[in-house]
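Quick note: the coordinates plus some simple rules give every number you see, no bench work behind them. Please read all numbers here as calculations on a predicted model, not as lab measurements. Cβ atoms are built from the backbone, for glycine too; each structure is taken alone.
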Structure I
């Protein structure tokens, strides 16, 4: 049985349990999700931890009864009448919105019925290992003007062993939560009421980590023939009409009036890059043109979906657009894939998942162009020998895409790299190059990000490394601690010498015990501590401690520098 089916069945059982305990509760929706399932309920009083325990016990009784999931097909009006009688107003609304004349329902036990397209397990006895995890608020349909429901999250696995492993990882994930570690390490905060929700404030350490990542990205892009560009943060609405964003993406866009004209705070960088491409006549000899920007964009996210650095309203993308000839397309796509994997390896991510997302319901461009674009992406994946899943209907409105999701130390997926193949926008903006025969032709456009949102990627980095960033990324690489006042001068000398070799160094001169200062360095997750006393000052050495490994012995200053240089050069953690 598919895991999704098992989890969907468990969600159904949870809803039956809730209704048995609180018959007045109204049901919302209850799908399976990546790590489990949830169900939305309208209940006057909030669910408590005690309530969750009671629901779990009721679910165990339902499972022990091995109730069969019985599917029935009803006429739409009969289904609506049934749920009206049950006072399930949310189900009635869902039924009336369905386009089909018939709908399916599932029954379990003596009297529980739910609107559901299925599939489900044969019976409730198939559910063996589950756990209810948390309760959160959720607006109906995710719309803030709609009623606030209570969403109970849970998870379910085929075996108790798999469930136990997941729950252990969940506890570990709490210790790695970037929303706690980031502010504790002085990297960022996003909770300024005066500024508004979903906006990130980088503190000095976090801004320094950002700079290190950005500098590395710029270097690597220049090596690969990209040209760095910068585009305005606001542009006239007409530009976004041409691109299709105003029609297909308007609910996520901020608009404003300037001199009686409508402007848009850019949610994407592509129209700006298109204008740069169009700014001069292009020959086939000029292509491919690869334009790269660390572009900050703004998207109108609902308050309920904001989540640390992972979902914010203002973020920076490592965005690039490639304009190429048809015969260059396969090589450009595989080149991007190689670039992604090279980048992931450098940052310490060695496991990924790959998806190919196809044409959505709302799209622009011709079906023939969509097929050509989809085939180009799929052929590149096959050429690279990559396993991938098909994500039906989840492409961008202008083209299909490859999503490459990195997996962290807890095997969780993080969406980062995306490659989109686009025949539509070059046509809409009338992009041209002069071919070898003197005829003006249309280039093909690739949209791509490698790390994706730098905010999301930083969140992933923090959680992957539990805040203990590799030496080359750490905002403070070495903390110098003099044991006594009498060696302060030598400690300053050590700091200055390390800084002349481009290391990021702090010094702790506080009147605290050595153990307390070393402990503080551990808490701040500083990779190396260089302790200096009278003996080190006399010998020109440092006593080295490495994060997580303790005392590394006494090294000459030159040997310590060589050690650091090797690790930074090879980006060892």
Structure II
């Protein structure tokens, strides 16, 4: 009896020791999550079957984890989304891995993931809640009412786009200048960043250099909330600043520009917040430098949109001194001059001008964020809550036109499924803009409503229409009437938002139907009526 008890106790102690060791080992591990995507050309019968592919076999042997599809979509839903995509984008073969890992295991696990054949991307995801956009205490006033350039003349009427659900969605934005304060309360929860492995040079001690980029980013991408200002293209995918002066490559504008171009594709927007020296060392547009012009030409030929400052040198680009520059031809960039922020739209005295300057915007008194000694309002005496009302020159003008261009490109993408080129957007803004006042040429003042309506007339949704249905009221605030003109065959109705996502669908069984759209947010939508061999699409505004 005693021997049996001792043996039992030994087994119990061993089990307890094993449990303790296991518990101790687990305390060094944390719950981790990874996402990765493989080429859509690969076929897998299930997520677990993925573990037989390439380097993933090693993961299966060396770690304990679970693998699942990344999204809560069925295979049929993913296939349907792929068919709807106008850019052939697909969510196919995107997976999620979850398990307990030590820090070193996590790094080696991710490294193995990244070495997998036909990998599109792999990364470790956050597993703790990310705070939503918020106002750093003390409370910042709502300052959007100081941004007169958002409203109708003497503003660019960008609110017309916002009211129609257009805010830069689908557009990637890059900027080239010195620095940006990523901790500002208007930027810290937006997708604003520096490129990987890039450090702003510590030699830049003058905040007028580094905070210049903060002011530009504020106009373009600032959070649109209940406090502070609102970025014109606050719905853009991302905003990446490529610094001219870094710890990694010291001061090198050409390298910064080439890095921005190399990491952009057709439809992306690059903003040149740069100027260079022209005649008598007066400031002119950056592309006066040949290498920058070459990069600009290569970029716009590839479908990348370039918006660039004319420069603050009061210089006449039509002077014979610049004949060699003009002989290069058109770089394709949208060159921006600085105007006075009133309905006269006359040029600012500091703006470089001439036939090469395409359009203008506010070069005086633009409200934005950023710190400048003596002129900033710092809520709570906090550098990260700094606001100004006098951002000036071709700097403010180019920032505003940069945001304007991103919003207009977003609308063109939604209407046609394609990006417009730099030259097409430039022509559209020039042709629909408000003529400038008297003075040196800096071009017309773009008008968002006029530009969007012009797009409506010249660009159409791809359709094979034989049935012109009637839809009213439009705009609507909740109820939509559909009249099929006595067409009685099988008809389906779909509503998509400007991102191409289907947000409503139904079958119409009568010539006259009444449907509720109360659950849809305010904005612009595309309503499509389909029969077995026809398709008709119209725009719908929900107030």
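Observations on the structure shown:
- For 111, 74, 48 (Cα extents along the principal axes in Å, calculated) the corresponding structure among I, II: II
- Entry that produces 5.8 once distance in nm of label points 7 Å out along Cα→Cβ at positions 123 and 195 is calculated, selected from I, II: I
- Among I, II, structure where helix-only ellipticity at 222 nm (-39500 (n - 2.57) for each DSSP H run of 4 or more, over all residues; to 500) as derived comes to -8500: II
- Label whose coordinates, when distance in nm of label points 7 Å out along Cα→Cβ at positions 267 and 371 is calculated, return 3.1 (choices I, II): I
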